[in-house]
Structures are given as C-alpha cells and as structure tokens.
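The structures come next, written out as structure tokens.
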Structure 1
Amino acid sequence: MRLHFSLSPSREPVTFNYNHFLVGALHRWLGHNDLHDTLSLYSVGSLQGGGARNGALDFPHGATWHISAPDTSQGQDLLHKVAGAALRSPDVCCGMEVVEIAAQNTPEFGERRLFRADSPIFIRGDKEGDKDPHILFNDPRANDYLTRTLRHKLDKAGLSHLSETAKVSFDRTYRAPKTRLIHIKDNFYKKASVCPVIVEGEPEAVRFAWCVGAGNLTGSGFGSLV
C-alpha cells in the first residue's frame, strides 16, 4: 500500500538535500522505534511539484510525497500509525504541512514491470577494509546487488517462497541515466543512480518491490519506485 501526502506550500527555501527532513517527520510520527537500525521494509519517496529558485527548492503550490509499505501486517500497521499521527501533527518541513492523505492499494503489475526511480537508487557494495563502495548503474555488479537486496527483503518479510525467481536490473536501454551525490548529514555523502529498473518474478514479488523500493536505504529517501 502507498500513502500519498498533499502538502501545503513551503514558507521557507527547501534545501536540495532534504531527505533528512522527510525521514525525521516519518520517525516523529512513528514515535520511538528501531527502524533506523533495521532493514527497510518500506520506502520513502521524494517531494514532487516544486522548482529551483535562488539556490534552493520552492513549492509555491504545495508538494506531493508518498510512503509505501508491503501488504503484510507489519507494513499495514506502520502506514496506519503514520497516517493517524500525520493528521494530528501535520508539520513536515520548511513550513509545509500535511493537508490531505490518500491511500492507494498496491496495483497488479504482472511478472515483469519497468519502474521509474522516484528517488535516486543507492547500492551499498561489500565493504573492503575501510572503504564502503557505492555501486552505480554502470557497474557490472549492480544488478546482482539489486537482486540480492530484494531477495533479502522478501526473506525478512516472510516471503522466502518468492525470492528465488525475483530479479531487479537497471534498464540498459534508458538513454539518460545519471548519478547524484546526495548529502545525508554532516560530511556524509552517498553516490546514487537515477535510472529506471526492471523487476521480474512472481506477481506478488513485483508488487512487493513497488512497496519497498530498489537498493539500500529506501527508508531514508532512496530507491522509491513509481
């Protein structure tokens, strides 16, 4: 399921690296939780509807945003809690507040679906000593890492029967893939890819991917799919 948020216009400039604002709002609504330290079985989308102005983003007509979680009891509990808390405490960031929430049931996609990246896709490579590699779309290992992460999430969600045939790959026919350097906080940056992905497998696995996103840190505003 996906919650679509309609936000009021911004009253302050919105920094281009605003992920921490959205994640902060989500965790404020959830209250004390351990989600920061666990595998993200949900995804946080990016703000839509604004434009660049004077070195920042501006949303004079408001913004839209979404949070998704799989159709499991845990996922539905998370979204139910978020929706109730967001209506009681609607502040998000930079003067923007939640004015409306609409729920969308997870669509049927079939056994193969091309998804657009609503937010950059971050892939964490295997740590090599002190190095923490960031795998990009043009790395020959990228698809293996994407597939591995989806299968791991299926296993953690109790859907291991779907993981064997589930696959994720970047769309190699896409003509304008990009990389972005995302500032998280302090001096931490993440290199991520803006490129569509193809998800294959059992229909339930494809639906699951739409909910949990692609790659790593989907709970921190990366890899949301539309």
Structure 2
Amino acid sequence: MKTDQNSTLVLVCKRPLQGQGKQRLAATLGTAVAQRIAEALLACALEDAEVWPGDVVVAPSTPEDAAWAAGLLARDCQIIPQSSGNLGQRLQQLDQHLRRQQHERILYIGSDAPILSPLHFKAAQQQLARTEVVLSAAEDGGVVLMGASRPWPPLADLPWSCDNLGDSLRQRCVSAGLSCGYIAPGYDIDVERDLYRLVRDLQQDSRPARADLYLLLGRLLPVVAEPSPRMTDAS
C-alpha cells in the first residue's frame, strides 16, 4: 500500500539484450551498439527512479525478468512484471493493480527518454494537483510521460506506436470526463538521428548516467554531430 503523499513513479522497461529491442537503432548501428545504447538509456531512467521522492515500481516486460529487475535499484521498489497484450493493455493492467494497492497519483515513464529532467518531474506532480491526467508530448506524436490520479479509460484500442497516439490518448481521456494538462514536451530515442540531437542536449547535463551516456555516444557514433549545412558563396 502506498505510504507517501508524492506520486508513484512506474518505470516500464525491457531488458536490454542483443537483438532484442531498439531494432531501428540496430538497423543502422548494429545489434551490439544498439544494446550498449539501450543499457545506457535504461541507466538514465534508473537514475531518475533512485532519487524519486515517492514510491517506485519497476515493470519489466516479462515475468522471467523479475529477478533481473529486482537488482536494478539500490532503493526499495516494487517489481510488477507486465502482462501480455499491446502496450495499452499492459499499462491498464499495471494501473489497475496499483490502484488496488491504494496508489492514487501514478506517473509512467519508459527507458528511452533521457531528456526528462527534474523540472519535468516536478511539473508533472504539480500538474496532477490541478488536473486528473498529465501528459508530456513526444515530437513523434507519442508521449514521453503520462500520469493520472484516476483510473485510465480503455487504452487497448489506441494507436500505440503511431504518430497520433498523443492526440488519441488526450481525446480518450477528455471523452471519459477526465481533465488533462500538459507539461513541457520531449522526445524519445528511436533512430540514429535522435542520438545526434541527444549528444547536443546532454553536453551540459551533469547527472552521472547522462554524462556516461554522452561519453558513450561520442565513442560509438560515426560522428558526434550532424554535418552543418554547406555555406553558399553569398554567405
């Protein structure tokens, strides 16, 4: 049962394994590099979970990974493996399970949005004091953070992994009578192009896992910045 007045943070994650996950990164960088990047991305999400002021739940993708997930954090946390089905079904099952345990304000994050910062999390908690749903929109049309103080409406039939997910999720919540608010948008890491932007955005980030990720990308990427546009003679 929840014992803290802060929101509960739920990390929904997949165990980084070579050839599993981050397939669009693997397509251009190779499976071994994609795995190393996935491990570093997960470390950033775990870094956020370690300092979370409320309860923390780690939700690995399969029950077989429960023991692995139990060793990820130094702090106390609850391990709840995801159920079967699409992401909407899995999130709904997680949410129902936690609400039966009397968790009320619940925030969900994945392991592929290291751009999330303490400012995002503070804003999300503040927003949930004003509205029943909080979202942080991703630039690809999805979301990088979602939270609610009431049970979610049906999620299974939403267009998961499509560029209209965020709008569809908001519309579903509004149709169910839930008030919605947004915090600053972000982006997640899906393809190689996203990594070049991330390198630039992490340059001044002193959080240890982000600093490690920045150094790793500098070693692994063919170049550490996308080429600048060629100057014309008139420039």
Structure 3
Amino acid sequence: MPDVVKISFEIGTPLGPRGIDIEVEDVATRLAELVPIAQLITDGFLDASMAHQRAEGREISCQAGCGACCRQYVAISIPEAFYVAEMLSELPEDRRTLYTERMAAITEQLQQEGLLERVLDPTTDRERLLDLPKEYFRLGLACPFLTDESCAIYPHRPTPCRDHNITSPAELCRDPYGNTLVKVPSPLPLSALLSQLTAVRCGGPRVLVPLSQVAAWVDTHRELDQRSWPGPALVEDFVSQLGPPPG
C-alpha cells in the first residue's frame, strides 16, 4: 500500500480564512488527477458563498432546465481537458459518440464563421478572454454536454462552470453581455491556477482549452497526459498557486 500524506493549508476568502485538509497517496500522479481536488475546493468555497447569499436574502437563480449559460464560451485548463476526455472515454459508446459528434459540429460552424483559429489560440491574452466570448455567444452554440437544457455531466463539470452562479433574474442570462448579471462571488479561479501550475511543471505559456474542442485537443497531446510526478509534490505545487495563507 502506498503511503498517504496529509496536506493541510488555509486560504483567505471574502468570508474569512478556510482550512482545507487533503490526503494524497505517494504515487505517480498525472495532471488530470488534480482536478477532483480543485473541484472539491471550488465546491467548498461556493457552498459557503451561496449560504452567505441566502442569509443576506438573495436566492440563487440557477437551476436544472435553465441552460442559458451553457451557450457561453468556456475555456478550461489542460488538467481539466484531460479529466473531461478521460470521463468521455468511460461513457457508453453511444453517449461518447453523441458528444464527440456535437464537438465536431461546433468546430465546423466555428470554421464557417471564421472564428476557429482564434478559438484554438492557446494563449490567454486579453482579446481571447474578453472579446472572443461575446462573438462566440452570438452564435448560440450549445455546450456539447447540454441535454434538455441541463448539464449531462454535472458531477464532472469543469470549475468555470461550477463558478458561474447568479442571484439576478434568470431571464437576464439570455443576454449576459447586454444585461447586468449579479454573480455569486467565487474566491479563487481554480481553472486559471491549474493552468499556471501546468505552465510551471511543463514549461511554456499558460494554456486554456475550449471545452467544445476538448476531444480533438487531447488527441494531439496524449504524451503530456501521460506525464506524472510524485503526488504530494504535485499537490503542494498546486496549493502554492493558491497564494499565501491569511495572516
């Protein structure tokens, strides 16, 4: 049995410091295996933040069947891309085929609209993060995992999707760039921090992968997916991206 290392740390949030304990096996660990930890941290932060919103008299508008936000441009970290691809590989063949065909259809439409090259630009420059999402949303492209206006991979959804919760009226989400949405504060952008960690560990710039292009992107980066590091060291590096403890 591999040794288990307990890693404890504290993070400052708008609601005060939050302590987190993680148990990590001392085994070779891939980038994708960090994602459940990032999801756990994100969910913990958001649970506390949403409880605070409700205590202040504000209700969360997001619910199953309201898929307006699932037509926005979503870019995720490399570890999350590998995680989603691994999840896809474990689905029944008919569902896997459905999602990959939807991704291919999105790719074709982006090509026709002249946006594909910009969407696939791996760097996280200002234009890609601010201007491109508006153009993408204008096309009305539903997320490949959207089924009956609900997320078909909800337990596995990336951290940017977990972060997106609002207290303003849900109908305003039909035009998020023309209306003012009131979002539930999210203390840490875990997807961005996973991207930063990947850049530190593997070299090169920070890279974001469009969720709608995950299958094709991962197919051309299999070698990176197989790289591994000692689990405790990798998690410690990730924790260090979260910033210094409050004090």
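Out of 1, 2, 3, which structure matches 0.15 when FRET efficiency 1/(1 + (r/R0)^6) of positions 65 and 121 (r between Cβ atoms, R0 = 25 Å, to 0.05) is calculated? Value 0.15 for FRET efficiency 1/(1 + (r/R0)^6) of positions 65 and 121 (r between Cβ atoms, R0 = 25 Å, to 0.05) corresponds to 3 out of 1, 2, 3. Computing relative contact order in percent (Cα under 8 Å, 6 or more apart) across structures 1, 2, 3 gives 35 for structure 3.
Among candidates 1, 2, 3, the computation of Rg and Dmax of the Cα atoms in Å that gave 18.2, 67 used structure 2. Taking distance in nm of label points 7 Å out along Cα→Cβ at positions 73 and 209 as the measure, the highest value among 1, 2, 3 is held by 1.
Tell me which structure, out of 1, 2, 3, gives 1.66 once Cα Rg over 2.2 N^0.38 Å, for residues 89-152 alone is calculated. Walk me through the numbers on the way to the answer.
Numbers: 1: 1.66; 2: 1.11; 3: 1.26.
Among 1, 2, 3, the structure yielding 1.66 for Cα Rg over 2.2 N^0.38 Å, for residues 89-152 alone is 1.
Each reported figure results from applying straightforward, stated rules to the coordinates on display, with no laboratory input. These numbers come from a predicted model, not from an experiment. Cβ atoms are built from the backbone, for glycine too; each structure is taken alone.
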